[in-house]
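Structures follow.
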Structure 1
Amino acid sequence: MSTTNLLYTYWQESLPQADLTLQQFFFKELVQAYESEKRYYHNLAHIKHLFDLLAPLAAHMHDKQAIYLAIFYHDIVYNSLRQDNEWQSALLAQKQLAQMQVPTTVIQRVTTLIVATKTHIAPKNDQDCAYFLDADLAILGASSHIYTQYSQQIREEYAWIPTFVYRRGRKRVLTQLLQKKPLYYTSHFRQQFEMQALKNLHAAIALL
């Protein structure tokens, strides 16, 4: 099954009350957004990766619908020149989900989850948000080869920034992540990714 077809299956599952025409229309817009030019990392492969990580944990989620919709929308607006991508993504999600008759309470949860990706700080005792943020940072704990590819993809998305400026900013971001202890909120992700993530982060900082 292709990535697009697999994601559409999750999309349909997440929107049981939506008009089919609207559901298909907004999915097409979503695919176009994630496949747009200069999306080297924040693309459909990233969305699929989050589903690969989180779908097996569905039985442990309090609001699976909200998490699934947050996965789809959290990077739908992505412009490396802007600082408000998360909020703009949340606003677009609010607008489209309302049109598809998603309950207001679910839309509010989707908004909370998307906005949390700005800081990667989960509200206390919010297990769903913890799972979502941990999955979003799971790439940090990938094999060193995949992590290197990820780093290169992020650099390409910020190709407009001079190298010396990018290195300084990237080092600051990675150092802040190292100060987040533990890096992952949930034991599920911590056991799988924490050690490799710390190794990757230290190695990446040494190269900057």
Structure 2
Amino acid sequence: MPETLPLFPLDGVLFPEMLMPLHIFEPRYRMLVKRSLDRSEPFGIVLSGSAGEGGGPHQVGTAAEIVGHQPLPDGRSFIVVRGGRRFAIERIDADAAPYLVGRVRYLDEDEGSESTDAAREAADLFSEYLHSILAATDEPRSEAPDVASMGAGSPREIAYRIAASLAIDSAERQRLLEAPSTAERLASELRLLERENALLKELLLRLRASSEPSKLN
């Protein structure tokens, strides 16, 4: 059954169970955050700038629960939200409040067949991806990233964790959010990781070649 949800369009994508920090400064979104805190209710985060007519937000977003709130003296605030359930916007009411309000339908998600093996493969490829990034940046670090944790949990949890951590553009993140099942999301992530790992491998080869001393006198 459709429910009413205040909407916060962003140039970013929130995934279920993932955290996102936000700086709240526009008056209308200060009101939205106050309403959410006063009522202990979530609001919806949606990717702005849909390619469809009217340029409104994308139709699939994620409910956001405020888990951290730091008010500032001038009325601004910093908050941290955690992603909840995905939803699809059925209708937007632009006149109900100073911010957008949507009639939304929450989306169920099937893990799909063979998602366990796909999650294991995706976690392995993501570990390779992280190590390649560290090698390419060559920045001193006191400790290696905790790549083992990427493979912990259910296939759904692994898929969302990878989706939130990949350095890809917002359009690709939105496509991952909209995937109808965990298996399809993991399949897309495998393709993205294979692409990104190939690009990183090529970058590392070029960096190593440029750092080698010339053999010519």
Structure 3
Amino acid sequence: MAGGIDVTVEFPELAEIRNAFLTLPKNLSAKYMASALGQAIDPGFKLLKTLTPKGPTGNLRRAIRKKTKRYAKTGSGVALAGFTAPPRRKASDLKSNEKGQHQGFLEFGTKRRKTKGRIASSFRRSGPVRVVVAKRSGAVTTKPKPPKGFVRAAPKGGTVDLGEFPIGGKSGVPPVKTAFDRTRTQISSKLNSEMTRALNNAIKEMASPFRKGL
């Protein structure tokens, strides 16, 4: 899976097919291997979308992507599914599907955190935050509203306990690990069929009289 969370697994039963790919021209091997892997991981990719909570912004779910990459020099291909890493730009310039930086919190959780001072706020992230007290109910909130804006304070000399973020959030289900674990059998089966199909197609293309370079 992509986006800072790596899941690596070996499928020994595919060793024979993998070795057969090594006998092909490297550009063909890379092309068809990447395509087959992209199809094979689709069950995990789809379940990852289902397991990822929408949350208050939906940014994390929008950051889910699947991609394939060819390595013509080595004759190999890879397929990745997961959360895209945010590009190195100002937070204010990022698109909604580039704001999946909190995916690690959801997958691994966090330790209990406390501030060094007595105030915690979203000032650095979202700018000035105003505390609003409702005239009738006396309810206290902020503008902008949470989670974009928040302010917490502790008594003088104290610190703010920010608590911990549990693995998997409210559901307790880490999406990447769970998606892979639940679809591993499907992925293995699709790998076998897709790699076999891709190998046959590669051989057909290699034998074609119209193939460039022949």
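Just so you know, all these numbers are worked out from the coordinates, no wet-lab data involved. These figures come from a predicted structure and were not determined experimentally. Cβ atoms are built from the backbone, for glycine too; each structure is taken alone.
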Next item on the list: Work out which structure the value -11500 belongs to, where helix-only ellipticity at 222 nm (-39500 (n - 2.57) for each DSSP H run of 4 or more, over all residues; to 500) was derived from one of 1, 2, 3.
Entry: 3
Next item on the list: Can you spot which of 1, 2, 3 the value 3.5 was calculated from, given it is distance in nm of label points 7 Å out along Cα→Cβ at positions 18 and 170?
Entry: 1
Next item on the list: Please state which of the structures 1, 2, 3 yields 13, 27, 30, 15, 9, 5, 1 when P(r) over Cα pairs in 10 Å bins from 0, in percent, for residues 98-193 alone is computed from it.
Entry: 3
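Please state which of the structures 1, 2, 3 yields -0.56, -1.05 when log10 I(q)/I(0) by the Debye sum over Cα atoms at q = 0.13, 0.26 Å⁻¹, for residues 58-121 alone is computed from it.
Structure 3 accounts for this read-out.
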